[in-house]
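Multiple structures are listed underneath, in structure tokens.
Read-outs: derived from the displayed coordinates by stated rules, not from any lab. Remember, it's a predicted structure, so these values are computed and weren't measured experimentally.
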Structure P
Amino acid sequence: MAQSKILEALLETTSDAVIITDGKNRIVQINSFFEEITGFNLGDLSGKHPQFLAAERNESIFKTTIERSLISKGYWTGEFWCRKRDQETALLTLTFTEIKDKNGNASNYLGVFKQTEHNDANFHPDQAHNRDALTGLPGSELFNDRVEQSLILANRAEKSLAILRIGLDSFSLINDGLTHEVGDKLLQEVAKRLSKCVRQSDTTARIGGDQFGLSLAITSIDDSVLVAEKVLRTLAAPFAINDQEVVIGASIGISLFPNDGETGPHLVEHAHSAMRYAKKSGGAQYQFFANDMNDKAKTRISMEAAMRRALDNGEYHLNYQPKVASEDFKVKGMEALVRWTNSDGDFISPGEFIPIAEECGLIVPIGYWVLEEACRQNKEWLDKGLLKTRLAVNVSGRQLMRDDFIKQVERVMVETSIPPEWLELEITESMLMGDTEKTIEKLDTIRSMGISLAIDDFGTGYSSLSYLSRFPITTLKIDRAFVNDIESNADTAEIARAIIGLSRGLDLEVVAEGAENAAHVAFLKDQGCDLIQGFYFSRPLSSEKYEDILKSGGVIDLT
């Protein structure tokens, strides 16, 4: 497939707005998402310098800040006020990256634009009248506007939204017994703590009096539960006000889009109703607007407690799924996958417990246990003189963000004595989108140790083309969603071809997961995919059954 086709397919699979310029920084290509959020089409921009997109308030940013950063570092990241065709402006986060040819000269520049917390085009820093004078948080009017804007984004991305209404318990006693001055200072401190409970892209507001609101983009009910529990813990800690200790509780009501309403006013009112019910039920708790959501929350809490016991009781174990070379169908690698059989002998699906482990933080100790156990097992196989296969272990975002991540990896390497060339760490695309500089530093350290790095689930919605040239990646894994549909969906097949073509162009190993039949395997082999993983060759195996494959020299019986 022509390179232009590959590039076009990639641009349309990314969830970012993208522009590409030539070596002289003239715009040559944009994707449809950029056109959607700005209104400009390629005809409007072709041949123009990206400076054309800069709104008046940062009109000289390219000629000064960005160009200096490109010269010194090869990229620039920061907030960028972007012009729109309708004369409005949008505050976006821009990453602008230089792409060099084989001779080290700039051949292209890549601009990746992301929505910021202030993702409504009419936002302006001077909207002070929409902010609460006491806490500096958005007031009720701005909060309602942010909810409406978040609903637009949630609808477009087919995501969910949670509205949390927070009321302080017995706040009137603080005002009456300790003066209004103490009450005001308490509200200011509550505002600071609440702001730290959510992401920068979420909204924290003071609705009025002793009530606050949170608007959160979520992927599951667990996201809202996690934040609600964090808020309760955070606000339960004593406050130091005027040299005295003040203790306050909170009641939280939660409504969910689209379950509990499809408009901002309905969601906000339903969260308010749930909050009132939480107060009537004794306070210091959260309640969902829908009772079945409360039942699910209780199930989640019970699951979390069982998972903690499972770690202490040794209930987790590992399975290993082979990765097969497309050229000869022999095993060249494996992925370690954690499984859980509880004390009653019941098998708990990873789809049930892994998301909860991610949300509550248990994924960190579980993840390090997996890394240590998998490395120990592979070193045992290596010492037996069996077929050498590279071991892939998944790393969670919470693990990667921890300050002790590198030390923990080094510890496991020393304790198990596994040669680094036989270990690969798999991270997801979304994990590269946080603190970029710290992430690059950590991943560079991992690569310097001789450990391989794979991007898992590539192309599933967080794709940002800019990191492929900046992060020390060795492998791309095509998500199973693209492989499963290649027989029936021409667009999906085109995306799979594009990812394989991109990988080969960047000299990256490419692995496809989810191959379930001969047609999947034939397609992937024809496209030049290096390794194939899926049920067609093997389901995840116990260590004993995987060892049998190693003893056979990597041959899998497909009969």
Structure Q
Amino acid sequence: MIALVSVTRAGHTAATELEQTWPEARRYNGPAAEAIPRAFAECDAIVAFLAVGATVRLIAPLLTSKTEDPAVVCVDENLRYAVPVLGAHQGGGNDLARRVAAVLGAEPVITTASDAAGGAGLDDFGADLGFTVEPGSDLAAVGAAMLAGDRVTFTSDAEWPLPQLPPNVVRTGRPEPGVPAVVVTDQKIHPAERVALFRPPSLRVGVGASRGAAAGEIGQLIDDVLAELGVSHQSVRHIATVDAKADEAGLLAAAAGRGWPVVTFPASRLAAVPVPHPSEVVRRAVGTPSVAEAAALLAPGSELLAAKRASAHATVAVARVRPRGRLAVIGIGPGARDLMTPRAIAELRRAAVVAGLDAYLEQVADLLRPGTRVLASGLGAEQERAAEAVAQARAGRAVALIGSGDAGVYAMGSPALDLAGDDIDVTVVPGVTAALAVAAVLGAPLGHDHVMISLSDLHTAWPVIERRIIAAADGDLVTCFYNPASRKRDWQLRRARELLAARRPPGTPVGWVRDASRPGQSAGITTLAEFDPLLIDMHTLVVVGSSRTRVQAGRMVTPRDYTWSDAIDVES
């Protein structure tokens, strides 16, 4: 829950806007001296429309620890700045300030040292992957060394899809004596001086139990197996079992006492998992020849560390799960920085490897974390670029593959997803397409039904493209032409114009925009009869109107008919 505290008219208005935008936001009314303490006790975060000094005085007596206190963000009276003053990393204050700024049009003022330096903070390192910090870890000393540019080593049991660490953080097989270190492991070790020890959620504990098995017996068996393996309880993601044990009180109590969730699976799904020690007795009882081993091994790529161990009334098995790489397919928009979405920027900074066309990578170079591996390639290497990005993700890395506009529209989304299997995690970030940027410059030509057609016949046979142009013309659809012309393709747009001119009036509006949203943008509106294809190049998009499109005050407009016909059922 996010608390919204305001005391002035401007603050009330802004708080109302956030409350209407965020389902998890709640107004705390009354004097700030009363509202802040209540919100501090009840909420995960606070947005205070107060001066920083006043807010600090109110929260000072309430502070306990950085792991428990809520994030607090202050917004000034003029709504110009969103300033995290508490819980910037662990509490999510920096991200909250960015969210506030995105809604209110303010500027987030980020003062935490790692963020200001363009690096990753250790407080929330790997948090989105489920990492936890081993108590006693020396985050302050290691973080200071990272910021100072000193040599810091990084050691991990496996390749996790983490953001890029600064260049002075060097991967090594093991920590070096006396050198600050970041260590990611599920092994049972204790943090030393100047070591930041992180526990990844790499272990799955499968449990089978007889009806009425005691929590103490189940818990002791789990503890014994983990101790024998020499692994940390903090790296256990969950206990897994069969659906029939979803209400087994002893199992639930053993998990709750260790802070682990319990997940259950149908017997039919567990029965499909190959296990080293199947049992016909178990199959007859619950419908699967294995519960503990099958539940532990269910995730793809799992490695059985401990085959099932049994006590009088329980069985336990432990598996380690191979981390899944992460591929973010990102549309960076048509060119202008303010048309790139906040989510696209966040994903770029989340990546350790970024692949893309060299020209596009130059546009976003300032957004990448220092040390990010950049895989640049030129025009015509789209398939190879997609394959390399997927390969990097399969190796366990956090990868971003960028394209202009929206990555799924004539860009890198389709070739990448053609190659990506279910062995990696994929997220697709939408972007402002070139067609939308062009339409905004021209007016509102896409106000009714429309179609986008690429005139490039490098990968699509021209007869196929012609059929699509004719279909768009016969359907009276506004038509937006991508890739209309280049030095080697100079006749396709002329032929497209001929096909449309045979089916549309000569006065049909035609608009074109070169370098939409970029420096040097130029545009024009003419008619189908007077349109000159020689004006067009690969940096240009062309929009041909439908029979309904008209020019109004120098802008192309395709009306949207909101008049309901008597034949239309408005309830449908």
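When Rg and Dmax of the Cα atoms in Å, for residues 410-529 alone is computed for each of P, Q, which one produces 16.3, 54?
Working: P: 15.6, 48; Q: 16.3, 54.
Here the read-out was taken from Q.
If Rg/Rh (Cα atoms, Kirkwood Rh) is computed to be 0.99, which of P, Q is the source? Please report the intermediate quantities before stating the final value.
Details: P: 0.99; Q: 1.05.
Structure P accounts for this read-out.
One of P, Q was used to compute Rg and Dmax of the Cα atoms in Å, for residues 258-345 alone, and the result was 20.8, 67. Which label is that? Mind dumping the intermediate values first?
Values: P: 22.2, 67; Q: 20.8, 67.
The read-out was computed on structure Q.
Taking mean projected area of the Cα convex hull in nm², for residues 266-305 alone for each of P, Q, which is largest?
On the way: P: 3.1; Q: 2.6.
Comparing P, Q, the top value of mean projected area of the Cα convex hull in nm², for residues 266-305 alone belongs to P.
Let me ask another. One of P, Q was used to calculate helix-only ellipticity at 222 nm (-39500 (n - 2.57) for each DSSP H run of 4 or more, over all residues; to 500), giving -8500; which?
Numbers: P: -13000; Q: -8500.
Working through the options, I get structure Q.
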